[in-house]
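Trainee: Given below, in the form of structure tokens, are the structures.
Readers should treat all values here as calculations from the given coordinates under stated rules, not as data from a laboratory. Just so we're clear, the structure is a prediction, and the values are computed from it rather than from any experiment. Cβ atoms are built from the backbone, for glycine too; each structure is taken alone.
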Structure P
Amino acid sequence: MSGWHHRHILDLASFSRDDFASILELAQRFRSLPVTGVRKLPALQGRLVATLFFEPSTRTRSSFELAAKRLSADVMSFSPSSSSLSKGESVLDTARTYVAMGADVLVVRHRSTSVPQQLAADLDRLGERTVVLNGGDGLHSHPSQGLLDLLTLARHFDAQKPTPQALAGKKIVIVGDILHSRVARSNLWALTGCGADVVLCGPRSLLPEDFAAFVDAPPPGLSCDPVAQRGRVTVERRLEQALPGADAVMTLRLQKERMTQQLLTSLERYHRDYGLSHARLQLCGRQVPVLHPGPVNRGVEMTSRLLDDPSICLVEEQVRNGVPVRMALLYLMAAAESAAESSLVSISS
């Protein structure tokens, strides 16, 4: 993995197709660990990973901490309710406290957009060696979720060789609250970066028309797109028009906590227009997988019967893939070059 050049991981807009390939390959290797009986690797022994989650999380935080422990790293967890934030301490000062205690990686989650980016810039300005991994920020980005969704889909299309090529030319439909979803934004960069075409579907209040041009311009801060030829992004208002020909469907949680005004008339009407069910998925023309980043509002984004059907719903597979993907990210960010090359020998296929 000597070609890895990302110091911090803040979003997926700057990832090349080779970057996506590296993550998928390494995550697939790590995913084999429970099967082979090897539970822990010494790759990050002596390293310290701090999870600074300034907003609630179950899946992301737990899987990052488990991923770090699987790589033999030491882990420190931050809890806002018992921290000095209540005494007026700033987010930067909180982060610098963990840096002073020797943290090699800060996994940062915050309800405000760009907080991980600001922390990374401040740490670079101060000359600190600590790196920042975005665990989800505001309406901006959720890189690890986008990557685990990518692995889940790549494995579905080619379980033996989940590569970016497995996504090329596929039609992926993303349904629901696109406006408030950092997951959708990360998936747009990841899926189109691997050559998939993405159809966004939702009401105008939750899906502005300009999302059709989301990946058209070079990513923020870059003069050119690191991906030579991306997949296309289109917008459809009616699910009946979006689903035909789909290869996979992802539905998103209605993020009522982020809505600053009344954007829906009722949950019942939303489910009627955009909720997924076995019957509605028949419009795809064949059986296709359904994804959801969780947590799921049963009976709103999808029926309970669909959520509990493992032959179609890949929600548990997404959770399962979260640990190896986050292991791959931590490994690439924090492992020394020589340790990375030698450790891979023991898990190579």
Structure Q
Amino acid sequence: MKVGIFWAGAIGASVGIRLSAAGVPVAMVARPSLIAVRETLVSQGLDGQTYRPGDNLVVDEDPAILGDVDLCLVTVKSRHTHEAAATLANALPPTAAVLSLQNGLRNPERLRAALDHPVAGGMVSYNVVRPEPGAFVQATKGPILVGPLDGAAGDALAQLTAAARSVGIPLQVRPDIDEVMAGKLLLNLNNGICAVTGVTIANSIRSRVLRRCFAALMLEGLGVLRASGLRPRSIVGLPPGVIARLLALPDAIVLRVAKSLVAVDPAAKSSTLQDLEAGKPTEIDDLCGEIVGRGADTGTPAHANAVVTNAVHALEAERTPSFWSAERLLEALRVS
């Protein structure tokens, strides 16, 4: 089996390095900045275990390196999915399958619309930070979940699952991947909270005011997703509605009961905040904006998610983002 990764950012590079360490040939399409540090690449697990790639890892800008892969992991931001699909249509062999490891709900269907290849949705439930150019450090706990594939693609996915687990990546195949991705979307709504206020993931969870904001987004999002026919499933054990109500409780209770929610590297930032700080467009339309769009389609109110979506877009337009205070956000969301 050979695995391709298109386009390798923090998640893609971290996974590719570990798969290579497990003996899997990996072709990673990446920016020149990553290619330049090929010889110093390292991926560190949450347990501190360090993995270095073997000679079987190829890193290049040219998508042609994907010409003989069995599986291709797509890790681009949602705004680049259409462009990625057009590139992959010309680069992948006819027998290759595609796994979408991206935020949001719509990327698998975007890929299927442009590709003749089998496509499975998926999600990465943990965060990766990059303290040095060639270092990728897992900052939060969680598995990678993907949908099933049939035939030869299913066989390759089974090999990928075994290889990933051998290097500390708990990769699981879930037949209910659409509901799982919906549950992940609800947790990803905190990306918007972090982006609007400019705080790390850890600080957003340790602030009761911001947790109340997060809870408001989740409860609103849960209602919208249910109205659109989805039944979001949790990836952290507790049902989404319970998580949302737990978030609003006092610090002493949350920090004691919801340890998995607060076990976050202090330096970890949401991808949306990282994009803002880098002066790039964000994925907010595929996160909070997804709730707003589905709310409009189903006639379900989505005021809180609309506030965050609009606020992030306003910050995108600023040369230096003027982040909101937690209290300002809480007031704007009309949280009682």
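Trainee: Who wins on Kirkwood radius over Cα pairs in Å, for residues 126-325 alone among P, Q, i.e. which is largest?
Mentor: The structure with the largest value is Q.
Trainee: Consider the structures P, Q: one of them gives 0.65 for FRET efficiency 1/(1 + (r/R0)^6) of positions 102 and 246 (r between Cβ atoms, R0 = 30 Å, to 0.05) as calculated from the coordinates. Say which.
Mentor: Details: P: 0.05; Q: 0.65.
Here the read-out was taken from Q.
Trainee: Starting from the value 15: which structure in P, Q was relative contact order in percent (Cα under 8 Å, 6 or more apart) calculated from?
Mentor: Q
Trainee: Given that distance in nm of label points 7 Å out along Cα→Cβ at positions 254 and 286, derived from a single structure, equals 3.3, which label among P, Q identifies that structure? Kindly include the intermediate steps, with their values, before the conclusion.
Mentor: Numbers: P: 3.3; Q: 2.7.
Derived from P, not from the others.
Trainee: Still on this structure, I have one more. Could you tell me which structure in P, Q was used to calculate distance in nm of label points 7 Å out along Cα→Cβ at positions 214 and 318 as 2.2?
Mentor: Traced to structure Q.
Trainee: Let me ask something else. Computing helix-only ellipticity at 222 nm (-39500 (n - 2.57) for each DSSP H run of 4 or more, over all residues; to 500) gives -11000 for which of P, Q?
Mentor: Derived from P, not from the others.
Trainee: When FRET efficiency 1/(1 + (r/R0)^6) of positions 54 and 110 (r between Cβ atoms, R0 = 35 Å, to 0.05) is calculated, the result is 1.00; to which of the structures P, Q does this value belong?
Mentor: P
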